[in-house]
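Below, each structure is written out as structure tokens.
Rule-based calculations on the coordinates, nothing more; no lab input. Not measured: the values here are computed from a predicted model.
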Structure I
Amino acid sequence: MTSEQQIYTPTLLWYQTKDYVVFNIELQQVSNLNINITEENISFYGISKSNLYQINFDLFENINKD
């Protein structure tokens, strides 16, 4: 990535229930995919159609990442 490359935020649909948090990131043909899930945060990085997409989503409460 060059310092001049723009970072886009993909469309994110999410919901949670008592037992689950569900994320749907709407991108096609993603390369260089990196998803990191911690108890407090979910982050996503990937390239689609030569565009860089990134999300850093802080959760309201801690989750069991497993």
Structure II
Amino acid sequence: MSVEHLEDIERVIHQYADRETDFADATLVWLAGLLNTTDVLTIDRADFEVYRLGRAKSFTVISV
């Protein structure tokens, strides 16, 4: 990630402003889009059930 990507991450934060999306979650959503994956390892299951890649792809939360 570089400074140029901060605007993209900021867009994710604004897109989900009603969820009070933090920088870490927004970065995971952005990175998943960059890597073209919907698999994410997080304890934040509630938010990642709402977040989407594009308009349709939901995330698969990997549990440990």
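Each of I, II could give relative contact order in percent (Cα under 8 Å, 6 or more apart), but the derived value 29 comes from I. When helix-only ellipticity at 222 nm (-39500 (n - 2.57) for each DSSP H run of 4 or more, over all residues; to 500) is computed across structures I, II, the figure -12000 traces back to II. If you line up I, II by mean projected area of the Cα convex hull in nm², the top spot, with the largest value, goes to I.
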